[in-house]
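The structures considered in this document are given below.
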Structure P
Amino acid sequence: MMKIEMKNKSTLAKLLSEEDVNVVHKQMDTAYFDAKKRELGLPIWKDEEMTKDIYDLMVCHEIGHALWTPLDMLEKAALRKINHTFVNILEDARIERFVKNKYPGSVGVFNRGYNDLISKNFFGIDDNDVNDLNLIDKINVFFKGNSDVTFSKEEKVWADRASKTKTPAEVLDLAEELYKYMWLDIECPIVFDFHHHNLHDGGLRQDEALDYAMETWSDVTPVCHLSESRREEQGIDCLPQAHSDYVYTPINTYGHEFDLMIEAKAKELALLKYRDIIQTSLSA
């Protein structure tokens with residue numbers, strides 16, 4: 001992306017956020033807004049990956065956090081021990097709705113940008129059925145433009161509530177209630193995904209996130225997913241979310257026992273290769 005275009009987008013972000021936010025461009029997987037530093041970070045991707053609509057989408061999304069996500073929101077979530085991922089997903093839905101209301105022209109930006117991200121498998125769904133996702137993930141991709149999501153009658157109650165939050169306090173309350181419903185009331189366990197955590201750690205170290213997921217499985221043998229980035233492992237020009245053909249890196253179980261599901265393009269061949277890698281690492 002040319003420097004002049006970056007400068008123009010930085011100016012646009014400052015104007016839309018109604019303050020002199022510090023806009024930085026970095027080599028990273030996605031955008032962010034640091035409420036404390038008032039810093040808006042935008043990723044530098046290859047030209048074929050970063051479309052104009054994706055870039056504009058990220059600007060519109062992050063200025064929403066600048067305008068409406070208070071500094072102490074995550075601090076309050078931490079004090080109440082509310083799951084960080086739930087808060088992020090529900091807050092994203094709230095602030096994007098506010099952006100669309102304040103800037104009607106952003107509706108098309110969001111639609112086109114998310115269509116581009118979905119076509120590039122940014123959310124790591126690949127060829128899987130989006131309706132096999134758990135409820136919070138379905139809510140996430142639904143509000144980020146995936147029209148293939150369908151909700152059951154009971155699930156729709158939660159999705160409707162997510163579409164109507166007005167304040168940070170309402171988001172925190174809903175995140176707390178939804179987590180309780182999913183993991184405690186209907187005892188739906190968390191499947192920890194090593195690759196997804198590497199991409200979006202939610203503010204948790206890998207061992208912390210794995211511990212958190214393991215607690216939701218009660219007396220059932222936990223399941224984890226393992227995949228690796230196609231771009232990093234094979235040097236293929238694609239987004240980092242895309243799965244590689246094989247998996248090469250032995251995992252750290254951090255003392256836990258669980259069943260491991262390999263998600264790789266080579267299917268059974270990938271499983272056999274990874275078995276050899278594990279056996280070699282154990283005998284070393």
Structure Q
Amino acid sequence: MMNIDNYKIANTEGYGLLFNIENKLRIHILNTLNNNVENWWSDFKQRDFYKISKSLKDDDMGWISLGKIQDKIGDEIKVDRKNNIIMHEIFYTNINDLYAIIKHYWEYFKNDFSSKDPQEILYRLKTVRRIRNKVMHSKPISDIELEELKTASAFIDANINSYKEFPESILLKTVLDGLQNELSEHVKIFDQGPPTNNIKCKWYEENQNEWWWESIVFSDIKESINHYYDLIEELNNLIDTINRVGRNRHRIRHFVVENNLKERSTEVYNIIINF
């Protein structure tokens with residue numbers, strides 16, 4: 001008979017090894033290609049997934065999941081919005097995807113491994129993939145399979161630097177709280193009438209160019225928020241001009257009314273509240 005507790009220990013250790021293997025590879029790929037290839041991720045995703053999949057199938061690596069990443073992120077957000085961690089899309093890849101990336105950009109990785117032959121990487125990742133499916137579906141793995149994972153993990157450790165943090169990751173709640181706090185001040189200002197001084201947009205200005213703002217997470221709300229802040233920038237420029245010359249303050253009221261800024265501030269605030 002197979003003792004459940006013994007296999008639970010083995011599978012738990014196996015999961016830790018897989019966590020190490022997959023995330024070290026993801027972080028290493030992300031850092032390496034970000035430093036060497038402009039727009040590599042968006043370019044790679046635009047390739048013909050069917051041809052890539054067929055190539056990997058020929059290598060006995062199975063199918064890739066790159067084409068399903070947006071669906072994965074969308075499903076994750078539906079289940080757990082505010083507690084969701086926004087991460088680079090590479091953290092939604094599987095072993096097959098990672099091998100496809102390494103294979104395609106081999107010139108940037110060939111000096112990172114003790115073996116200069118990508119087939120050795122293929123062999124090791126095929127082993128990981130086979131055992132991974134069992135671990136992730138809570139099917140008991142054997143002592144031999146656990147040792148194979150240990151060997152693969154040791155190979156990754158020996159060839160790839162350790163990383164202390166996940167790059168390109170942020171808690172969605174942090175983003176929403178920052179926007180909510182800033183927009184709530186805007187709502188208060190417009191409730192009191194046309195502003196006489198610049199409306200502070202520090203949080204947006206500091207974060208609008210962050211990688212996560214381009215994430216699919218914000219695809220449904222980004223346009224509205226960006227447009228609102230573009231109008232606020234125009235308003236602030238107008239306020240600066242009028243305060244400098246000391247006349248025509250009615251132009252501020254006209255701009256606010258013409259662009260429905262009181263209503264817009266409440267609208268975008270509610271978008272964040274209800275996100």
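All of the numbers you see were taken from the coordinates with simple rules; none came from a lab. What you see is a predicted model; the values in this text were computed from it and never measured. Cβ atoms are built from the backbone, for glycine too; each structure is taken alone.
Starting from the value 0.95: which structure in P, Q was FRET efficiency 1/(1 + (r/R0)^6) of positions 136 and 264 (r between Cβ atoms, R0 = 41 Å, to 0.05) calculated from? Traced to structure P. Tell me which of P, Q gives 3.0 when you compute distance in nm of label points 7 Å out along Cα→Cβ at positions 168 and 192. It must be structure P, since only it matches.
Comparison across structures P, Q (criterion: FRET efficiency 1/(1 + (r/R0)^6) of positions 96 and 256 (r between Cβ atoms, R0 = 41 Å, to 0.05)) gives the highest value for P.
Determine which structure produced the value 24 for relative contact order in percent (Cα under 8 Å, 6 or more apart), calculated from the coordinates; the candidates are P, Q. Only structure Q yields this read-out. When Rg and Dmax of the Cα atoms in Å is computed across structures P, Q, the figure 25.2, 90 traces back to Q.
For which of the structures P, Q does the calculation of FRET efficiency 1/(1 + (r/R0)^6) of positions 144 and 240 (r between Cβ atoms, R0 = 35 Å, to 0.05) return 1.00? So the calculation was done on P.
Structures compared: P, Q; top value of distance in nm of label points 7 Å out along Cα→Cβ at positions 8 and 216, i.e. the largest, recorded for P.
Among candidates P, Q, the computation of helix-only ellipticity at 222 nm (-39500 (n - 2.57) for each DSSP H run of 4 or more, over all residues; to 500) that gave -15000 used structure P.
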